[in-house]
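Please treat every number below as a calculation from the coordinates, not as lab data. Everything numeric here is computed off the predicted structure, so don't read it as measured data. Cβ atoms are built from the backbone, for glycine too; each structure is taken alone.
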Structure P
Amino acid sequence: MSATEISKSCIDFAYTFKLSDAPASTQDHAKKCLLDWLGCAIRGATMPQAACIRKYTGTMGGNFHATIIGDPTPNSIFNTALCNGYFSHILEMDDVDKESITHPGTVVIPAALSIGEWSQIPGADFLAAIIAGYEVMLRVGAAVTPAHYQIWHTTATSGVFGSAVAASRLLKLSREEMTWALGNAGTLSAGLWEFLQDGAMSKYLHAGKAAATGVMTACLANTGFTGASRILEGAQGFFAGYARQEVNPAIFEDFGVRYRTGTVSFKPYPCCRHTHSAIDCAKALHNQLAQSLDTVKDVRISTYKAASSIAGNENPQDSRQAQFSLKYVVSHVLKNGTVGLSSFEDTALFDPDVRTLMEKVHVEIDPSIDSLTPAAWPAKVTVTLLDGREIVEFIKYPKGDPENPLDWNEVKEKFSFLVSGILNQQGIAKVISLCENIESVDDCGQLLQTVNRHGVF
């Protein structure tokens, strides 16, 4: 394919794709992504970090279009996409793609749900829109990483293309109108990593705004609002401005042949995915060390560049910083055996034993490990004891990767755990059933309506 036809290739696939085109395994994986997203969004909606965006959308108001999780009053499709996308990224437990280094669910699904509920879209069309959005978003993200990822949060920047595709399909836009929607989505693409230096809340906003932007640009296109036809490859387009590396057009040549949706990973731990291989290493080491942490002399975490850059906080002082700290999560797991939501509360974060252990932990970039990315996000953890012995664990594929997957039962267990105390048992069972059988549901709006009907927020 010519490098001058990348945008057209994305539009051609997004416009013509039918659910029946995707293998059954891809459809099944997309349904797991939907349930996984809902669990993250429902629990996220109850977190303190959700208050600001609720206050904002409550003040701004909007037409009674669709459902914000935990809000009895419907709001505009823009605000619902903004809020629900924002909520789903708070826990750091939403799905993740290795090659593009993106969280597709947190952007594509809330956009599709907002339009889908407003327009009473059947579940099969809704599922097809999600897959189409994932496929475009994941390719755009893969084309610009890893260099882009050093400055830009790829979920936000490439995410607008995924949300615009999903929204455009559900609005039944023409091919030309879909082109305009993606053109304007790219123009509005943004999301810088600088917030990490302050432990700020911007990452949640990145996800919510990317979801809402796709909704907005699709709706604008539906009115005749024009946009760039070559937004990706144009001389002043997305790649020219954001790529920071050579873009390989071949990434866009396998639409309809390779379905990237089916290779998206799930996160069992509520922290940056770049920490998960090291966590799995630490879990294995915990079992070997038993109660002998006082015999630990030194801990070395060998990892790859992106993990060191994004999850390299040396001295986290709050939960947000701790979610992006290899030193903290490994130290916590070496002592406690695992990591969960309570691991990022102050009591755990400032545990004296964990803090003492953190002083012995060193993070290093290992070229041999870095060479395995992005196909794998590995880690090696080496514990040196006072007597000179070394205990080593290496994890190439952390739990939740396609090579080490969560099955349906495990995704259901994660969902049930996340929504426990929020949804009643009838609601949990109903939502799971809706996701498992979404292609047979008459109106995808039943999903969030069921959540709010059976939930306590």
Structure Q
Amino acid sequence: MRTSAHSERTLVTPPPVNPRTTHPVITIHQGDYYMNYNKKTVADVNVSGKKVLLRCDFNVPQDKETGAITSDKRIVAALPTIRYLLDHGAAVIACSHLGKPEPDFDKWVKKQSEKGKDPASLTREKWEKSLQKLTLAPVAERLSQLLGQEVLFAHDVVGEDATAKAAALQPGQVLLLENTRFEKGETKNDPAFAEKLASLAEIYVSDAFGAVHRAHASTAGVAKYLPAVSGFLIEKELRIIGGALASPKRPLVAILGGSKVSSKIGVINNLLEIADTVIIGGGMAYTFSAAQGGRIGDSLLESDWTEYARDMVKKAADKGVKLLLPVDTVIADRFAPDADTRVVPAGEIPDGWQGLDIGPETVKLYTRAVSDAGTVIWNGPMGVFEFEKFAAGTKAIAEALSKTDAITIIGGGDSAAAVEQLGYADKMTHISTGGGASLEFLEGKELPGVACLLDK
């Protein structure tokens, strides 16, 4: 494995191996300490007769008009851990956030005023209605249907209703608390709120991978007051993504797309330490092109990051990593699904035109690179896949991954959405449930919601 004495974060594979699994103990070196990602799971503790506080990711998409849940995938993802807890005699107190409600009336007024709303019209009644649009009550109903049993619902998080219902909860029963972000102390990781939340239970189980990169009260703070372990969803994320980073089947090919270099800074830097090939696509490819003196027309450009892009090209060369950049691009005369299009060589985009997808020669280059890969990590689409004219690059990558024998890991967010939209989801080894969390994991950052769990 490649390491660097000058690297701020270096993934390492230490000698010990967990006998319960086939993957190595995963640690990430950050500064002067090591972060252990080999954590105890719900299967490592006795939950029989215990009240378990289970942090889920029920941040489900909803219809803006009706509030109806439009996809229950995140609820379904929580079922294995919930069913395990119920089968082993636990009483389950589930909690989650939903959306970004503003729990403070005065701050809500300020934010709405900044959006141009008349302060005089911003009443407490309207504020309360904004909160109720993000109630978890519909989630409780859907969870009940999926489990085939009643799921009790508390109309607060740590108030009288939640406290009473949690106290009365019996083994085999499930209680869902109201949206944790209705509490001011949630996002601030307020110790007083975390302690109140923890007082409802005897064990804490974290199974919301999509939220583990946030140090909130319900994702990290409660672990100070309860024995804390992971659920099966987080265990799977750590095992597959962590294993791919710490001990990949080679060659390791990383495909990075999306709109901005700035959002992938640390990811590119970290993957250049361990990957054999790094592929760049999407909007951020034009910053790399500009950095090398190319003409990019009206394409997306982060001018502040051109020097960084040059540094990454040099770093790849120094470390012997193949860094593949587009050799041609599909350009459009405007950002629209019915725009006029052309294919031009990379770095030769005329003024008034913008790149919106990788070109056919780039598709051939990139698909060849993944054809003999041992492990592929993909985060970010190759173009504006939402528009059919500019989806060919993303489709081609997804199709290539569906046909390879490699371990294929999709890093959540837009790339996960693309794979699912294009019908290749069932062909991938793993699709991460956390966009921001998977990015920070790939970057080598500490994940507070994982760091707080008990080590094996």
Structure R
Amino acid sequence: MKMTRRDFLKLSSAAAAACGVTLLPAQKANAASAIQTLLEEAYLYAFPLVLVDATKTVSTNTKTASASRAPVNQFIHARKLLDDSSRTVVSPNVDTIYTQAWLDVSAEPQIYVVPEADRFFNVQVLDAWTNTAAVLEAPGAYAIAYSSWEGTLPEGVRRIDIPTRTVWTIARIMLSGPDDLPNVAALQGRMQLMPLSAYPAGLAAAPEGSYSPENDFVPVQKVLAMTPQEFFDTANRLMETDPPAEADAPLLRSLAALSVGPGQQFDASALGPLGGLRWKRLLLQLKSSLRAQAARYSRQMGQWIYYGDPIGNFGTAYDYRTMVALMGLGANTTDIAIYPRTSTDSAGADLTGQKTYTLHFDALPPTVGNGFWSVTAYGEDNFLIDNPISRYCVNDRSGLHRNADGSVDVTLSKDAPEDTTNWLPVSDKKFHLFLRIYKPDWTALDSFPPPVISVK
């Protein structure tokens, strides 16, 4: 439901009057429902923006660059795969080494130099709303610029326009195993990032950042714990720096009734005397509500479900955008990767570490070019599962034993089997799996038999 400010004021009056005896029960219910609907719309709209900011705050909370954090406009070169201790991003990828950077392009573009590579290697460029603005794959120099920037670029530098001043870049570099780490590090060493003003000289001094203990938190937990005032104050502030898209104008006209939008001053009293309860209700129902709303974007692959277009470039699919942010911030577009997920076995029962399963592949996932596939296990909290051999996924580089007919069976269990080659450890509680397919062969996927999970 979309409302003008006048409509909302009428409803607010009705809600206030509902404390008396002048309104009928149906009128009270309608007024309360309208306020709840508008609150939910505002929250779903702003959530990815607030979560990205929280993630940036943690990731840049350091004086100098390290393997896990770096100040703004500097590379965060991971030197190993993520593990069960990682809590910055939910559903982390353990197929690739990440090089990330949080950019501020307010003053001038940042030049990002992509080197030649002998493997899957690309750079996803996201705006502050989690939309993919570009994917850099070809080697060369790119100027990542705020869309309103006016200036001249050096010859040979390709411009990438971003609609927000905050930019998140995620480079994914495929790793073939621990022995391959030096090769990945060498590739990272050939990457370059510097302001445009420093590019002609080819060298830029990295400014020192800052560290605050209060900025050490788990981003998604931080955002979900915010009060309405904290959340919308943050959202309104961020929308000044990272403006909404033009397509958001109709919704923002409605949200103005709650004083949500760039330049607005949020007042929690607009939620009415039951504002606290409305907020709790929203958060309690958030994940189930999002899954229901986003179901129209789901695609079936046997017992697996993945989310299709417009993932990674969401447009006005605000509920979808928030669901993806909650499940796995920084999702790729479908031409780069798809992420089929399952939390049940072939009989429809929840996956649990109280049982042992076989994950059976009649055929392996089809890819093109330098694409690859993997299966990763996650706990109920959407993080990696602690296990005695520190194995979080199996993939096309795992050296899996094949059956005589060429098929592959992977054991899913809490306890290790006698031969651990084809073992993917899981928790003793409920768990779920992601089948990641990078550079999917969309022609072959039509006839691909999805893997099947059955109780052993």
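Just a few scattered comments:
- Ranking P, Q, R by distance in nm of label points 7 Å out along Cα→Cβ at positions 110 and 342, the structure that comes out highest: Q
- Origin of the value -8000, where helix-only ellipticity at 222 nm (-39500 (n - 2.57) for each DSSP H run of 4 or more, over all residues; to 500) was derived from one of P, Q, R: R
- Taking distance in nm of label points 7 Å out along Cα→Cβ at positions 142 and 174 as the criterion, the largest value within structures P, Q, R is that of P.
- Read-out volume of the Cα convex hull per residue in Å³, for residues 326-413 alone, computed value 87, structure in P, Q, R: Q
- If mean projected area of the Cα convex hull in nm², for residues 94-133 alone is computed and equals 3.1, the structure in P, Q, R: Q
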